[in-house]
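Below you'll find a set of structures to go through.
Computed from the coordinates by the stated procedures, all read-outs in this text should not be read as laboratory data. No experiment lies behind these values; they were computed from the predicted model shown. Cβ atoms are built from the backbone, for glycine too; each structure is taken alone.
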Structure P
Amino acid sequence: MVSVAIAISYLDRQTLPWAISHIQSDIPLGYQTKAFLDSAFLATYGLMYLGGGWLLDRIGTRRGFVIIMTFWSLACASHGCAGSVTALAASRLLLGVGEGGGFPAATRAIAEWFSPQGRASAMGVVNAGTAVGAVVAPPLIALILSHTGWFGLSSWRWVFFITGTLGIAWGCWWLASYHTPTAMSAGVEIPDPPESATTTPSLPELLARREVLGIAFAKFLSDGAWYFYLFWLPKYLFEARAFDLKQAATVGWIPYAASGIGSLCGGYFSGWLLARGYSVNAARKVALGASAALMPWVMLVPVVDSIAMVLFLFSLAFFGQQSWSTLVMTVPTDLVPRGALGKLAGLVGLGGAFGGIVMGQAAGWALDAGFSYTPVLTVAASLHLLAFALLCFALPRIHQLDFSRRIRP
């Protein structure tokens, strides 16, 4: 169920990038306007990543997740009513408010159901939902654009109405099916943490730790690249590689499919290392380093002519990114007690979202200023290696942090 929710989330956020060429027939959108709309989503997404974590820590996963899903589904549908850039921006802001709680909710559900040894693999399955949503988006959106236009409304508006309805249906399924497990009903024995680790830290106490800041800034760097790929790949294919809607539906999904495989492989590889006696620290870092090593190759995209090679290089980057993302979103479960997971996952997501804003704004400015995609892709290709180096410096050893010594004013 959680994986399906994340799939819907990525489907909803992909509606604008894949439908943009049709939206432009009604609402003019330049590069910087496109970057502005992406930033509107990411700003509230990042802030509510933290706010969603706070909400979930207080009302629980079951109620919190359905509230979050319902809100973002209505926000997605509201795009179909937009008649101007301002209205589109308002809808993007609201979509970010709702979707910001998705991954904190997923992290909590995994912590409720799985032991530390199984969490990376479980997060991999959940994170693979991002790929399912993104893979479904090109052909589904192409189908809607080609076969709707009902009641005199432009077909791009139906893209948002239909995808928003899917989230409402999921919310009904979640309420009917999900319950918070006990250790026995989950089928695992989840050991209690040491007493010193059971003290739930406050937000200031989290921010005072180098490890927390390190993982948040690593996510800032790596998600700067990821959100650029996610939001700008369709535009790059339409403009730089002259894709039409048919090509987008036929092969545009391939890099996103690779990202799903990466989600599963990253979690599996880390779990495989743990099963063979590696420490949590070694298992996470070896897998993170291997993921980061796949990212620089995308800087070769501008110099290759073959569409097949372009898609291969993007697929390699998408594979590495989502393998990385699975592991980075698992590390908070290794650092803090369950009661603080929502706050820490929120901080990590906040860092990632603002990294996406910075990279997106830089890309929009560069492209409007007449630069090609080459320098933008070169910068994006370097960010995961920088993030890995920062992570190793800030977290010399991944382990449960001791918050028993309170920070006193």
Structure Q
Amino acid sequence: MELTLAIHQITDLRFGDSTYLDGSTLVVDRESLTNHLLEDPRLQSVDMDIANPGEACRIGVVFDIIEPRVKEPGAGSDYPGILGPIATAGQGTTHVLRGAAVTLVDEAAPLGNNKIVEMSGPASEESPYSVLHHLAIVPHTDSNLERHTAQNALRLASVKTSVFLAKTALGQMPNATEVFQSDGPTQAGRDGLPRVAYIGQIHSRQRVAEVDEQILYGTNTAGMVPVMLHPNEWLDGGVVSGYQNMGVETYFYQNHPVISELYRWHREGKITLVGTIATMAASDNSDRERNCMLASEMAKWNLAADGVVLTKYGGGAPHADMALTARLCEQSGIFTTVQVSDMSRDRQAESALLFNYPEVDAIVYVGGGDTNWDLPAVEKVVAGNPAMTAALEVAQEIPAGGICGVTSQQGISKLRCFVY
């Protein structure tokens, strides 16, 4: 399977009388986009604003961040199962507005453990989102809607905006192209290279997925067991973040750090990227044992992997599920690396991991709840309501996990852990 990303670099974002791409400047017609989103009767109104790199701006509470993308006509479906019809993602050409982001604000979410985007100050230097040009969308839903129905309206607004913006690139010459090609476990001509796979959690059943929570090809993962996906399916709209993203945004499914790095090694002839497995964290021990067993068996018998990289989605139970999957892989002869966020609140190494398997000894730390940031007051806030604006505009201390991109379970974090 081969996916070509046609990259159109964005260096400026502004509002105008029509929506178009002028070189590297993306111009957005606010009225046309608003009318497009208000085709969904669940939305009563839509506000929007722009946040550019270096601006003293804070955005929150963030529902999701997504990169503007659209399939070349005839090349496939846009966000299949959510916006477009079901079709295998990860094939053909997809146009990408690199440097731009659609950031959805959830007007009903409390600040609590939820997320903000920080565009300036010390914390912004640790987040990859601070260098992007954000179109912040604030949908206001019908107040009579159930919470999950309102969240589903936010999801639809996110992908509609992504495609609306990216359509400006159709017919234009890209600045660059990126090609992702792998024939999977049967790829010929790569004898002797280590065979490496990726196992990634996409949901945690500690929180039951809502009936309309579209995570994998438009489904909510209810009743799901581990499934094999081509790496390209993650990169091209087959997977999006859930309603409680917990250190996971759709932007870094589209630009998945682990899959992208494995692809780089694949191209350089260091490994063969044989495939990926999407799984979820269980709600009880029986499900945990079953799912971990099935994921490890797929890696062994379907992908014939020599090595596996594993990531989690969520908190403590997902942590334990990932570790058990890694242990089973190690016991079947597959080398593993696990990516963890620190689960301690007391900054003690003894409480950080939640597992102690001697076999699982290649551990990468991506930040956690043990680090706080002092945020300065800001001149501009993009929020869902006046009370949230007032809460976000002042100087405050916030955990690293509350700042999008600083603690990332997808692997984009810059933080490291030292035991002393």
Computed 28 for relative contact order in percent (Cα under 8 Å, 6 or more apart) - originating structure among P, Q: P
- request: For structures P, Q, calculate distance in nm of label points 7 Å out along Cα→Cβ at positions 164 and 284 and state which one comes out highest.
  value: Q
task: Could you tell me which structure in P, Q was used to calculate helix-only ellipticity at 222 nm (-39500 (n - 2.57) for each DSSP H run of 4 or more, over all residues; to 500) as -6000?
output: Q
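P, Q: which one has Cα extents along the principal axes in Å, as calculated, at 62, 46, 42?
P
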